[in-house]
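A.B. asks: Below you'll find a set of structures to go through.
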Structure 1
Amino acid sequence: MKTPRELLDMTKSLMRENQFIKERFEQAKESQVEGDFYQEVKPYADEIKQLTEIWRDEFVSWLAEHPQKNLHHQQIKTVTDNIQMVSIQAFFPRTSRKRFVDHVQSIEYTLSVVQSVLGEHVSEQKN
């Protein structure tokens, strides 16, 4: 199992990816050009799928040992599903802006809660 510090680093990495996804979406909307599926979309989506699944499995294991009253397994599964979905949608200008932004904000919120919980745990371990 990963340490809280490693989980925190992975969570921060997912936050950066979520930001990239948001920027990539704006680029697609502005240019009205779809990303090339085999050169751009699929490789990125595969990378995100791998990252999120490792993070999900590791964090759910940690959460089982360190239950949180405001963070549950289903939220982690949902954030994983959502980031995988938007990592593909970001390359297509036809994607609904409202729906996309709602998902990205939901991902950001949940990851920030995870980051806060892990940050507190890492701080406690230093003391």
Structure 2
Amino acid sequence: MKKIVGIIEKGADGGYSIYAEGGLPLFSNGMTEEEARESFESLVPEQAEYMKERTGEYPEWYGEDVVFEYKYDMSAFFQAFPFINATELAKNLDINPSLMRKYKSGIAKAGPAQKDMIQRKFDNIVERLRVVRF
């Protein structure tokens, strides 16, 4: 099974953009997240055919068994889940609320170590939420 990871970003037009992780030549956008995902997934066979025409072979990332996984960058995360308060989330993650608002707006980008720390702490919150029953 081949996996393509799409990184979802907040688009400059207020919509969503998706690019492939690992430098694959795949990029799409749409006014809604669903539209951007559909565009991204339909682009894959088209791009693979184009590359086959140019090189004589399909790219290694393409095949019948390709699956997609998506990850949000921070600004797209807050756009997709507007009910989550950036300031309160920052406090729960033990990071500066002002810095989190910069991540939310796209003014600043977290480095790899900061992203890993945020992800670990966010995963802990998700685990706590898994036991909630209404």
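A.B. asks: Upon calculation of P(r) over Cα pairs in 5 Å bins from 0, in percent, for residues 20-83 alone from the atomic coordinates, which of the structures 1, 2 produces 4, 14, 24, 23, 15, 9, 6, 3, 1, 0?
C.D. replies: The value was obtained from structure 2.
A.B. asks: Could you tell me which structure in 1, 2 was used to calculate relative contact order in percent (Cα under 8 Å, 6 or more apart) as 43?
C.D. replies: It was calculated from structure 1.
A.B. asks: Of the structures labelled 1, 2, one was used to calculate mean count of other Cβ atoms within 10 Å over residues 76-83, giving 14.9. Name it.
C.D. replies: 2
A.B. asks: Have a look at 1, 2 and say which one yields -27500 for helix-only ellipticity at 222 nm (-39500 (n - 2.57) for each DSSP H run of 4 or more, over all residues; to 500), as calculated.
C.D. replies: Working: 1: -27500; 2: -15500.
Going label by label, the one that fits is 1.
A.B. asks: Taking Rg/Rh (Cα atoms, Kirkwood Rh) as the quantity of interest, name the structure among 1, 2 where it is greatest.
C.D. replies: Answer by largest value of Rg/Rh (Cα atoms, Kirkwood Rh): 2.
A.B. asks: Out of 1, 2, which one gives 2.9 for distance in nm of label points 7 Å out along Cα→Cβ at positions 28 and 68 as computed from the coordinates?
C.D. replies: Structure 1 accounts for this read-out.
Read the figures in this text as sums done on the coordinates, not as results from a lab. Treat the numbers as computed from the prediction; the structure is a model and nothing was measured. Cβ atoms are built from the backbone, for glycine too; each structure is taken alone.
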